[in-house]
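All of the numbers you see were taken from the coordinates with simple rules; none came from a lab. Computed from a prediction, not measured in an experiment: that's the story for all the values here. Cβ atoms are built from the backbone, for glycine too; each structure is taken alone.
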Structure P
């Protein structure tokens, strides 16, 4: 009798143990991945070795590209800092949040602006349910190290731990070396490099919360102006032969430091045994500044809605979930990050409206449905380098208008003169041959789609004429720099 009781007790014990192991195994299998989103500031599409640059040195990112999925046709939500970041953090296109530029929206000489631009909204409204807030709802501890730029205080927009982020869009004069000019950061030793410091903060955070599920947003201030690199790296690139449009040793030094720090972060994940369960996204907030670095064959740069201003580098790495060392030419946007991560995170509270596309099927190696990308910029952005920006005219990087990319076709529509520019990106990535008159059917088709999207998204279109505009003065100014 006693033996029977002992056998029954043992049997119950082993059944419970088996069930417990099965439950633990299941919990382990469905553990949500840690997420690291690296968003470099003003890094151009071709400013990396794996994207074709022979001047800039990015060995760590080249290695990451081989470990992940590289997107050749990835786009920022907008052509400059604040609106692109607002798109990514909100998952909403510019008409929904109203952040169209870094204020003001009426840049450039008043006598050269034909219409009154739409007034800009500086930051995301508090009512917008942000990407970090969504991830917090899914149980993530959230942290941001670097440039926030979509609000005054990231802690009010879903960030638990913030170092260096506020409404400021650049580190200020001399700001890459301590003492710093940005908010929410303590000065390091004199001469400490900001990119190093932000990476140190991220690594320390990961060490502290390695047993939790975390979201690290690493929006480096680099490679935004002022152009300031470490002296020994500048000297190194002074002795290296550049190529046309990519030959600035100070900028190359900044790119090299950024790459080194990404490498340090990735090495830290491996050392802590976190690599397998960490999803990494590496990208840039917009195209590079053409006066600093060319993105040939892409036209123009930051602030322009030609390809050089909106096409950006993108790598996604997620071990055991996507095939390493693969490339896709599918058109994607930073608007897609939010819905993709929401599907992975499975939060209690989901965003009700998102303008991007869930990329999980693409990450798995499957095809995703074709969709159109839309850009809306009812504002003016003055030229960086008049006559040398590769823009539509020498005075502005952007005049008010909208853009649609549909497959390999791209249509620009400008509000001042109702002009259309149609390009076949498959054959003309540099947008040199306007086919609007040669192909009126495709122009009409894309314009109809663009107009429908503007109506559906309630996109504000400026129509009020500027009484101070002078056609004669505008022409004279343009002629000076052509």
Structure Q
């Protein structure tokens, strides 16, 4: 590559409080349009905001989990702009004195570790939502749903430390994992409770000065954010090569055409005319309050990854996969604590359990193959009742019927053949049917052993004990 990408991310995550940040309206998703509003979140004249204490507590919790310094004093500001879904004509946010600063997240990309710094975390209220009429069969009109107005957000602003779309994706996935671990947000990307803006620029390799950035707004998919960044890197590089100039602007990602499109020229901070909100006093966070919140933090992903490696002896990659989702981590530990081999457990969870969850869009607790069922199947493999190959059929049976491994094995007759006499008959038949291959094997083509094993497994319908098959074949083939 001729140019080096420089990427920073701004993530908006809705906090999962039951009521909004400055009023008592419900934050529940999916209500009828404009059903969850009141004079305060509608910005009626004469109303005053009242801060929801739980919003602050959850914001502190997130800040501490992200290794930030929580400010003793932070201030509320009005961010002024006009948009149909912003009834007050301004958004209550934080500007010069945010809640928290100077945090970091450690990520791993292609086996390499990297630290991404977090510049700041501030609290603010969400805006409403514009619904364009073409989606409702009414292309001549647009509609505004203000249920989301006043839902509490934290905005997490990274430093421009990322140098590839892969790093950006890894950062978002790690941030998503940490916020879910702490319980401050459901981070449901489809419902818009976790969305990201990507600031992307390019510069010639070796140059210290940043290039002009473009901001890609409100992307709510890890895959789309990666594709949008890659597109922007290519677009800006080609533009510079053609003698053009990148302009600072806001762009949107078109997931159908796989392109970013210009939305508006990018506002500078002073375009928002920030000023302290006269209706809200400065927020003070005592040391005692921070300590109280810190004491409630769970074991976070990095600590869990390190413990899994040390306690269970699994590779770092496996530990990362097990720890990314808190419920997957609980599932894994449940299987191991029943007595299963940790590495065997991670192999099956990564290849089969996570596949089920992805295909069916389920949470771990909804998985049809429970931790106890997986442990039961691993025990049958361990004691030689079934082979690893037969275990695939057993797992599929458990997934489809909800029955445990022993029941599936009994009903489908999947018990592994470990009777030496019976296996010798099958091996003799395979040798007799393949005299040419036998001659080649005996002349030195020992790789043909795999062929013979495959033929025996096929003849036994996958039920033959692989270790015994290899032993008998070696004896009979000399």
* Structure fact -> FRET efficiency 1/(1 + (r/R0)^6) of positions 43 and 307 (r between Cβ atoms, R0 = 25 Å, to 0.05) gets 0.95 when computed on, of labels P, Q, structure P
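Relative contact order in percent (Cα under 8 Å, 6 or more apart) was computed and gave 14; which structure, P, Q, did it come from?
On the way: P: 23; Q: 14.
Source structure: Q.
Compare distance in nm of label points 7 Å out along Cα→Cβ at positions 123 and 427 across structures P, Q and report the one with the greatest value. Could the numbers behind the result be given before it?
Working: P: 4.9; Q: 7.3.
Once distance in nm of label points 7 Å out along Cα→Cβ at positions 123 and 427 is worked out for each structure, Q has the highest.
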* Of the structures P, Q, report the one carrying the highest value of mean count of other Cβ atoms within 10 Å over residues 251-258. => P
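Out of P, Q, choose the structure whose coordinates give helix-only ellipticity at 222 nm (-39500 (n - 2.57) for each DSSP H run of 4 or more, over all residues; to 500) equal to -9500 when calculated. Spell out each step's value before the answer.
Details: P: -9500; Q: -12000.
Of the options listed, only P reproduces it.
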* Out of P, Q, which structure matches 23.6 when Kirkwood radius over Cα pairs in Å is calculated? -> P
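Using log10 I(q)/I(0) by the Debye sum over Cα atoms at q = 0.20 Å⁻¹, for residues 291-346 alone as the calculated read-out, with -0.67 as its value, let me know the right label among P, Q.
Working: P: -0.90; Q: -0.67.
Considering all the candidates, the number was obtained from Q.
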